[in-house]
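Following are the structures in question.
Since every read-out is calculated from the coordinates, none of them should be taken as a lab result. Remember, it's a predicted structure, so these values are computed and weren't measured experimentally. Cβ atoms are built from the backbone, for glycine too; each structure is taken alone.
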Structure 1
Amino acid sequence: MKTAEELNSGWRKVASSIYRRPTDSKLFGSVEMDITDLEVYIKEKRKNGVKATLTHFFILAAARALKEEVPEMNTYIKRGNVVLRDHIDVMVSVLLRDSKMGSILVKDADKLTLEELIKEMNEQVQLSRQGSENKTMQMKDKMARIPWPLRGWIFSLLKTITFSWGFSFPSLGLSANSFGSFVVSNIGSVGLDMGYPALFPSSNVSFVLVLGGVNRKPAVVGDQILPRTFLSLGAALDHRVVDASHGGLLFRYLKKIVKNPELLDAI
């Protein structure tokens with residue numbers, strides 16, 4: 001467990017001051033992963049009644065990465081300091097109804113099994129489709145009903161009070177830590193091979209993970225050229241709290257889990 005002193009190194013304190021959220025503090029990275037064996041694992045899960053997808057797998061794998069490999073990515077800025085979160089919660093972009101996009105928050109994702117994660121997400125999606133969204137999403141709808149330019153002024157005021165000054169409004173679902181540890185979005189499901197996501201100004205997350213397109217292509221395996229399946233993964237990182245090296249650790253952990261997906265079966 002990192003101490004507050006270790007998290008708030010000299011560079012981190014300078015970074016939190018010189019970078020604004022997230023206008024010029026973004027780092028982008030992407031990798032291409034061979035998921036041929038992972039697809040076999042997921043197909044076996046589905047045969048056994050576990051309706052797993054690549055999205056479920058990488059949500060859980062990334063949450064475990066923060067727990068086991070890169071706790072520095074489970075942080076946020078509060079009153080100019082880097083703060084370690086108590087939990088690893090994940091905000092997931094989902095398709096609700098009538099092509100409407102929404103978000104659900106999976107709490108303590110690192111402590112779940114794959115089956116538990118799928119069950120939790122399915123329940124939350126159903127609630128969202130019935131109009132029972134979490135407080136953060138409800139606040140978004142309330143803000144949308146405020147006429148311009150009052151909407152911009154109120155948003156700036158709330159952002160200053162919560163994200164800059166670190167105060168919370170539990171009844172509104174607003175705090176410096178409302179959006180969880182990171183955000184996951186599957187843009188491959190809408191036909192994009194790769195994209196570089198925004199670091200939402202009001203989210204205070206350290207990174208956004210994007211699942212891109214899945215493609216079959218030839219690859220060298222041993223001394224043979226064989227058809228393999230590849231997934232594009234991208235990420236935008238907040239340079240105020242993490243560096244490119246942390247992104248490298250995240251992707252290396254994901255590659256390890258892709259090669260050994262059974263590691264996720266144990267908590």
Structure 2
Amino acid sequence: MKTGTLYIVATPIGNLEDITLRALRVLKEARMIAAEDTRQTKKLLTRYGIAAAVTSYHEHNEKEKAPFLIGKLKEGTDIALVSDAGTPGISDPGYRLTRLAVESGVPVVAIPGPSALISVLSVSGFALDQFTFKGFLPHGGAEKKKFLLEMRVPEHTFVIYESPRRLKETIEAVIEVIGDAEMVVGREMTKLHEEVLRGHASEIKERLKEREIKGEVTLVIRTGKIASETSYEDELKKLLADGFHLKDAVKAVAQEFGLPKSEVYKEALRIKEGLKS
């Protein structure tokens with residue numbers, strides 16, 4: 001019996017016209033569609049007159065559902081995997097099923113298309129020869145600051161997803177930990193109320209001060225050069241005085257200044273002793 005194929009199908013992140021012709025064909029031909037939210041997917045299917053068997057596959061059932069879907073694939077059923085919006089597996093359910101399919105010898109085919117992360121990057125105006133996607137930030141203040149501390153890399157572009165409720169707090173934390181970095185905020189990309197804000201973190205903070213933020217947010221941060229007058233000793237002293245753990249401060253400064261951790265660690269111990277006295 002011929003094994004079925006698992007299709008990883010990207011769907012619109014807002015504007016339903018962003019579906020590709022190939023994605024529509026695959027959704028029509030697949031014998032089953034595994035959807036993060038069946039209600040959301042049925043809106044898309046109805047728009048394009050697609051009648052298909054739809055089953056739920058989301059973060060709360062994927063451990064149990066993935067083996068069932070693999071069984072169907074092995075029986076010869078072609079399955080299209082879709083998330084609520086964008087590309088499955090990118091901060092959305094999908095990787096468990098994909099991994100199991102690969103391990104089981106099931107063909108996995110990408111049907112590329114929309115992605116919030118790529119959409120905002122493409123209009124950011126930042127250098128994109130290299131960038132780092134960091135997913136969602138931790139919620140807690142201390143954990144968030146520790147997370148941002150790892151992003152103190154000179155002249156690098158980072159992309160994160162953030163809740164509209166926490167956006168202002170996150171921008172404050174970026175200013176405190178990384179500095180007044182250049183930033184692009186993409187909100188409700190491809191939707192009716194799409195908005196792209198550009199500027200330094202302090203400027204965007206001021207523009208959003210009196211606003212209630214709604215909709216999905218993608219944040220692009222471009223770190224700057226190390227200031228010529230800044231020494232690694234001063235940076236270490238500041239981070240330790242601000243309450244960061246010695247290990248985290250050492251890792252960040254060594255990365256930022258391109259120095260051996262052992263050298264930075266020795267200096268950190270010296271500074272720590274000085275702060276105690």
Structure 3
Amino acid sequence: MKLFVSCDMEGTAGVSSWQQVDARSYTPEYAVFQKYMTGEVRAAIEGARSAGATEMLINDSHGPMRNLLLDELPHDVRVLFGNRKPLSMAQNLSREFAGVFFTGYHGAVGDLNATLSHTYAPSVIYEVRINGISCSEALLNAGVAGYFGVPVLLITGDRTTVEGARSHMPWLTGVVVKESIGNFAVESMSPAAAREAIRAGAAQAMAGAAGAKPYAFASPVTMKIDVVGVQQADVIEVIPGFTRTGGRQVTFVHDDYLTVFRAFVAAFRTGAVAE
């Protein structure tokens with residue numbers, strides 16, 4: 001059984017500030033939480049393997065996407081490392097995978113009690129809705145997996161993140177490693193306890209894989225993006241396929257979800273350089 005693991009960092013046990021997850025800040029805290037993030041990913045791998053997983057592709061999905069301590073992962077996994085991937089957090093997902101794990105995930109922009117909540121690009125995305133559903137990163141990425149017929153089996157992070165994902169994908173195994181108190185405080189498990197819980201959760205997710213379903217958006221797919229600034233909508237609307245539907249809103253409609261997701265990636269990257 002081959003698994004795809006998309007690993008983020010904000011949902012790691014103990015994380016409560018941007019300094020802890022910013023690879024470009026060069027703070028001592030980042031190095032500590034980089035190790036904790038890697039440990040949680042390894043625990044998910046170990047749990048999955050104990051229940052029959054045979055191959056793993058790990059997509060480092062946080063920030064510059066160069067966070068994992070590679071020499072602390074099992075020697076036989078493959079790792080997607082580095083940013084500007086065309087499908088970002090969902091890069092290289094395909095029909096060859098039997099399931100997907102999301103580790104260290106966080107809540108969507110605007111979520112209450114979700115540490116460091118945002119959706120892909122906090123300086124650009126105010127909200128993104130697919131077919132009227134307000135989407136987190138977990139739901140957007142689950143849509144890519146579902147496009148290929150692959151179910152999401154596991155998600156780890158704070159309670160808001162886990163419960164939000166399970167409200168759309170009730171078959172998911174969720175591992176809550178912390179309770180968020182607003183945006184910048186948490187009541188958290190210790191790193192060791194989080195690894196133990198994730199290891200057990202991964203094995204449980206594998207055991208329940210037969211009952212999991214791919215999450216797919218119905219066609220035609222309508223994506224509405226509200227951006228932070230009008231100037232960002234100004235530049236996004238010139239991308240072919242987008243239409244301006246409000247001062248800070250652009251809309252993209254297509255029958256194919258993968259095309260819509262690619263348009264989303266183009267939009268938040270383009271919006272990030274708007275002046």
Q) Out of 1, 2, 3, which one gives 1.0 for distance in nm of label points 7 Å out along Cα→Cβ at positions 6 and 150 as computed from the coordinates? A) 3
Q) Once relative contact order in percent (Cα under 8 Å, 6 or more apart) is calculated for every structure in 1, 2, 3, which label goes with the largest value? A) 1
**Q.** Identity of the structure behind 60, 47, 32 (criterion: Cα extents along the principal axes in Å, calculated), options 1, 2, 3
**A.** 1
